[in-house]
Structure 1
Amino acid sequence: MKNIFIAVLLISFGALHAQNFKAYQFYDKKGKTVKTDKLIKELAEYDIVFFGELHNNSIVHWLQLRVTEALYEKKNHQLTLGAEMLERDNQSQLNGYLNGRIDAKNLKDSVRLWNNYTTDYKPLVDFAKSKKLNFIATNIPRKYASQTAKEGIASLDQLSEKEKTYIAQLPIKVTLDTPGYQEMKAMMGEHAEGTKVMNFISAQAVKDATMAESILKNLQPGKTFIHYNGNYHSKEFGGIYWYIKQKNPNLKMVVISAFESEDPELKVPEKDYIPTEFNLIIPSDMTKTF
């Protein structure tokens with residue numbers, strides 16, 4: 001009886017360890033799995049790489065750093081970094097940190113950093129600093145996006161010339177033809193007031209257009225620009241991608257989109273899944289950073 005009990009324990013223990021605990025899986029647009037070495041090789045062929053993220057997902061942030069490190073080597077150091085999480089009017093302070101003129105505390109005191117900056121974005125900034133790479137603060141200052149949401153996009157015309165340098169050149173085209181914006185309108189509900197809906201969408205548009213312009217201004221021949229942004233800003237080839245495409249349709253751009261899944265094998269989701277060139281599937285119960 002004792003031997004039978006031990007045998008059952010061993011079988012159970014073996015079955016437990018035979019489980020495949022997957023932290024992430026990359027797929028291409030056709031649903032085929034992609035190994036990270038092939039991913040890096042292909043990313044190196046593009047002018048712009050959008051790495052869409054779920055802001056609070058730890059594995060996405062870890063992969064952003066690892067992909068950036070590998071791409072830096074593959075591109076023979078020809079890399080520029082940029083992020084939604086840093087705003088245009090803070091570029092000089094960011095440059096001061098990258099160049100060693102100010103320390104991490106001074107940066108924190110002088111720049112509007114996200115609450116999860118230390119855990120999720122500082123490693124990327126520090127990588128750029130250690131390798132002497134440019135890191136571009138691409139986003140519109142949040143007060144102007146907030147102003148647009150409240151007062152409409154026309155209110156930006158009243159800004160000073162200095163303030164206008166922190167946003168994309170006016171006028172900014174806002175259209176529901178942009179992928180994702182129709183979805184935003186639907187999320188607002190059919191009873192939402194038309195003006196409020198368009199103000200909300202316009203606030204998204206000024207962010208996307210400003211980030212697009214920031215990337216275009218900082219592109220350098222032979223260098224790949226990798227941009228970290230919330231998934232929504234590049235999903236379905238909309239947002240930033242769409243605005244860049246309007247300005248320069250000849251640029252080679254690629255999007256990595258992130259999706260959560262409850263499937264332990266991290267198969268391609270059956271619902272709410274519209275793939276881009278590369279698609280990162282991660283467990284829905286992955287540790288969150290906030």
Structure 2
Amino acid sequence: MSYHSQLRPGSFDGTTQIVTGGGSGIGRCIAHELASLGAHVVLLGRSADKLATVAAEIRTDGGACSEYSLDIRDEEAVRETVAEIVQARGAIHGLVNNAGGQYPAPLEQINAKGFQAVFNSNLLGGFLMAREAFSQSMKETGGSIVSITADNCGGMPMMGHSGAARAGMENLTHTAAVEWARCGVRVNAVAPGYILSSGFDTYDPAFLRELLPGFRDSIPLYRLGEEAEISGAVCFLLSDAASYITGQVLRIDGGSSLKHHSPLWQPPATAHNRKTFDGFHRRNKPQVVEELEAEGKL
């Protein structure tokens with residue numbers, strides 16, 4: 001089997017595409033789709049073991065990739081790694097700023113260390129990667145950058161540290177799009193809503209069992225999203241078909257960011273609004289999601 005991308009085969013032939021956080025979740029899915037479309041994918045992440053596993057999957061499927069283990073919050077490590085990539089590949093054509101992370105907590109329980117850690121993962125690291133990709137390659141060759149943020153419209157209760165960082169990344173996207181357009185560099189962002197990825201496995205299962213059905217009920221399309229539904233949009237924004245798109249934030253959330261819809265409008269769910277795009281042939285559902293689906297609760 002191979003990835004079922006909606007883009008033309010060979011769309012990324014001859015290009016080098018970096019995916020941070022490529023060892024799991026949405027990043028893993030994006031890496032697979034890009035490789036299936038002909039890109040040489042550079043996987044970045046902190047866990048060498050996870051990167052090696054995904055790299056082996058890609059190569060088994062006939063794709064090309066390389067991997068580098070680093071902490072994107074480390075400025076010198078980012079600078080050196082990007083230099084190695086440029087030396088090895090000649091140019092960087094695309095960067096997906098996907099790495100990040102957070103933990104649920106109300107604002108009054110978040111200390112300075114915790115806030116700084118989430119800020120660094122979700123904003124500083126993405127800035128460093130974008131700056132070095134631009135300075136060391138894209139300034140001369142052009143390119144495309146897509147950052148993964150989150151549904152932060154109207155705030156992110158219980159994840160205020162992440163919401164603040166993600167909003168910062170969206171503003172940084174607008175600024176970079178203007179400053180770097182002169183060099184033929186496009187900069188966009190994708191803001192996923194609730195996506196069925198392995199990221200769910202990092203949270204307390206009891207916490208998710210209680211909240212996930214409510215998440216679904218709050219979404220106009222009445223379902224959670226698939227990793228491939230994020231990857232498809234990211235690959236489009238990286239592609240030549242998006243050559244006139246820059247400085248945009250695309251919200252992929254089933255309508256959940258439309259928080260001001262009338263409470264009087266509560267239509268019943270139907271089969272028509274639950275159709276999904278599941279193009280990722282190696283998709284793994286989070287365990288808690290499989291359990292809830294088996295129980296008829298999701």
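Where a number appears in this text, it was derived from the coordinates with a stated rule and is not lab data. Since the structure is predicted, the reported quantities are computational estimates derived from the model, not experimental observations. Cβ atoms are built from the backbone, for glycine too; each structure is taken alone.
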**Request:** Given a value of 0.95 for FRET efficiency 1/(1 + (r/R0)^6) of positions 73 and 153 (r between Cβ atoms, R0 = 41 Å, to 0.05), point me to the structure among 1, 2 it was derived from.
**Result:** 2
**Prompt:** When distance in nm of label points 7 Å out along Cα→Cβ at positions 121 and 137 is calculated for each of the structures 1, 2, which structure yields the highest value?
**Reply:** 2
**Asked** When mean count of other Cβ atoms within 10 Å over residues 177-184 is calculated for each of the structures 1, 2, which structure yields the highest value?
**Response** 1
**Prompt:** Between structures 1, 2, where is relative contact order in percent (Cα under 8 Å, 6 or more apart) highest?
**Reply:** 1
**Request:** Taking 1.04 as the value of Rg/Rh (Cα atoms, Kirkwood Rh) derived from one of the structures shown (1, 2), identify that structure.
**Result:** 1
